[in-house]
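See the structures that follow.
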Structure 1
Amino acid sequence: MTGILILAHGSRDKSAEDTIKKIISMLKEKMDNCIIEYAFLQFSQLTLQKGLNNLVDKGVKDIKIIPYFLFDGIHIRENIPREVEDYLKKNPDIKVSLGKTLGADKRLAEILVDRIKEIE
């Protein structure tokens, strides 16, 4: 069974967790046949490892991590792959794939246009 883990950076401001919960709710409406969880890289008790474990506890053996990050920084290139590698050493029967960041996507430009129009 395949599961999705949306991985956000995390924030000391706990209202950021409310934002990701809203995004996850919207995502589940669009992908209601998927098991979707979320986790944070920093500043939260819901760590990457706990997010992975939550999916595994639901019977998921194939996990796709989608970083809710804009850029391919050090977290994407080094920290997350290292944490995933450590997790897989302890859980060799699980498959984990890391997707792309949000990056330079024209749909993000459309959102920015909307935000600009909101303040005019």
Structure 2
Amino acid sequence: MIYRGNCHCGAIQFEVEAPNEVEVENCNCSICNMTGFLHLIVPKRNFKLIRGEDNITTYTFNTGVAKHTFCKTCGIKPFYIPRSNPDGVDVNLRCLTPQPHAVKIVNFDGQNWEQHAHTIAHKSL
């Protein structure tokens, strides 16, 4: 199924291909815990930026591998390149329309990322 996604103000718009039933991670790391991001990790080939490349700003920290992308206008992070899957795109489920038919939310211990990253590495294949 093709889902449409966007930031709050609509300056950034994208499409993502994913199943009707998805499993997403609820991460407890410092940034995800504060933002409430629900992680739908997909291969890059399943993601298409429609509009807003010039309205994206990027934030990195720690290892610098993750590229946290935010809308310059409204501040929402609708997707980013995750450290766990740098060959994929991590989409915020909360930014998609329509929402998938069924969503399974699993907790991910991002506070102890090094011990758990391997459990989600397959999601961008």
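Among the shown structures 1, 2, from which was the value 0.99 of Rg/Rh (Cα atoms, Kirkwood Rh) calculated?
Source structure for this number: 1.
Hey, relative contact order in percent (Cα under 8 Å, 6 or more apart) derived from one of 1, 2 reads 32; which structure?
2
Using distance in nm of label points 7 Å out along Cα→Cβ at positions 33 and 65 as the calculated read-out, with 2.1 as its value, let me know the right label among 1, 2.
Computed on structure 2.
With helix-only ellipticity at 222 nm (-39500 (n - 2.57) for each DSSP H run of 4 or more, over all residues; to 500) coming out at -13000, pick the structure among 1, 2 it was computed from.
Details: 1: -13000; 2: -1500.
It was calculated from structure 1.
Laboratory data are not the source of any read-out in this text; all were calculated from the coordinates shown. These numbers were taken from a predicted model, which means no experiment stands behind them. Cβ atoms are built from the backbone, for glycine too; each structure is taken alone.
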